[in-house]
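J.: I've put the structures underneath this note.
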Structure 1
Amino acid sequence: MKVCVLSDIHANLTALRAVTAHCSEKHGELPVIHLGDVIDYCMRPNETIRELRQLQPRMLANIRGNHEMAFFGVEAERFSSPRGKAANEFTKQMIDADGLSFIERMTIGAKELTLDGRRIMCVHGDASDLYWGKMKCEEMSGTAYVGMDFVLSGHTHVPHLKYVCDKNTGRRTVFINPGSVGQPRNCNPHAQYAVVDFVSAAVSFESVAYDVKFEQSLFTEALHPYYRDRLEKGI
């Protein structure tokens, strides 16, 4: 089974639309796994949620990220800067009833799936820090992932593909981060996502150009210009 894996959309409707159109044209109408952080940093949280909601009939997992948890007051103090907290407060003021309902229904914590006989863990951060963890190499070697064939994570906004093999059993765990749809941080301003084949373990990292200038033009003084300006460089 091939699945479209999305993460860290961050209210960037223009980027999300570019990604869904690209995936549909290149790969077809695939099942979707969403790894969290649909809100904050851009101006259109409600519109972005409505766009994502259209994928729900095909959605295998839709988990909360640290920004959704902070929306409900969980570990909001962990934002690295006051502007991050301010962006979250902006979302709280902007969100409508449908948007709130969507966020409330997102899965809290990690979610495990079994697809084509493969065991898959979906988590925003990592097993030791579900929402803020960065899935570093030493984390990947931990016992929390024993028995998993795939581990899908987001949060860092940087794509990764890592294979960890158990020398005793020969079992392999594939760690994948699809990158960020709406706030990439790998010096590539394109919207990014991944398509994963859980049978062959083939991974296609996709990078989609979108109208960054238009998305930037929507920003007002309600959000710090840092989030507008970084879109242009993918940092």
Structure 2
Amino acid sequence: MPRFFINESPDKQAIITGEDSKHIAKSLRMKVGESLILCNGQGTDYHCTISSIDEHQIVVSVNSSVPTVSEPTVSVTLYQGLPKSDKMDSIVQKAVEMGVTRIVPVLTQRCVSRPDQKSAQKKVERWQKISAEAAKQCGRGILPPVSPVTDFSSALGQAVLESSVLFFYEGGGQSLQQCIDPSCKTYSIFIGPEGGFAEEEVQHALNLGVKKATLGPRILRTETAPIAALAAIMLTTGNMT
């Protein structure tokens, strides 16, 4: 069933405008009487029936509301070393599909891509659109935000204060079975760019008490590692059953 996000929690009816309205009417060619789902972005789905369609808006009647069943029981923030080219587009899309809660692009020592402030802002806006489309497609109950590009030290300091941090390092570390605490519901994972993390960055993380984790003996590409890490975390915490 088609799914769209709204910025409010509707009562008996809701009005859809903008790009979503155009998509419903022109791309999906939906008609009065057909059904769709609205999500308030806070974990509640509203099952609706289209009441009217015109060139400016879609009016729907709300039939029922239910909790979104697709949200994982753990919150995972991805701190991703900024990769080259358009790899971040794919990382954002797949990470949202895998259940990530938030994505933070991080500038590390070995990042080749170093956009200026204006360019970085445009990239973040594009990544946020990709996140929204992925969330619609896979039935998420939230719209995972993409934060502004952040330097490594600030990102690490923020993560340590907010959650249990898993620092994935190609040089080895603990297995996820050793790192995951069943009682912990909030994690931050750090993935390096092409070339991985610099030794100084690894040491900085260790000095803050961060757990160094591994995804096995194979060295994964920067666009593969976050998806593998998220899949492993979701499986280990019972969110892929």
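J.: Out of 1, 2, choose the structure whose coordinates give mean count of other Cβ atoms within 10 Å over residues 14-21 equal to 15.5 when calculated. Could you put the intermediate results ahead of the total?
T.: Details: 1: 21.8; 2: 15.5.
Answer for the origin of the read-out: 2.
J.: Just checking, which of 1, 2 has the largest value of distance in nm of label points 7 Å out along Cα→Cβ at positions 30 and 198? Intermediate results must be reported in sequence, preceding the final value.
T.: Details: 1: 1.3; 2: 5.0.
That would be structure 2.
J.: From which structure (1, 2) was percent of Cα pairs over 33 Å apart calculated, if the value obtained is 26?
T.: Values: 1: 12; 2: 26.
Derived from the structure labelled 2.
J.: Separate question: For structures 1, 2, which has the highest computed value of relative contact order in percent (Cα under 8 Å, 6 or more apart)? Could you put the intermediate results ahead of the total?
T.: On the way: 1: 24; 2: 20.
Checked 1, 2; max of relative contact order in percent (Cα under 8 Å, 6 or more apart) sits with 1.
J.: Given a value of 2.5 for distance in nm of label points 7 Å out along Cα→Cβ at positions 110 and 126, point me to the structure among 1, 2 it was derived from. Numbers along the way, then the final one.
T.: Details: 1: 1.1; 2: 2.5.
Going through each structure in turn, the value belongs to 2.
Readers should treat all values here as calculations from the given coordinates under stated rules, not as data from a laboratory. Computed from a predicted structure; not experimentally measured. Cβ atoms are built from the backbone, for glycine too; each structure is taken alone.
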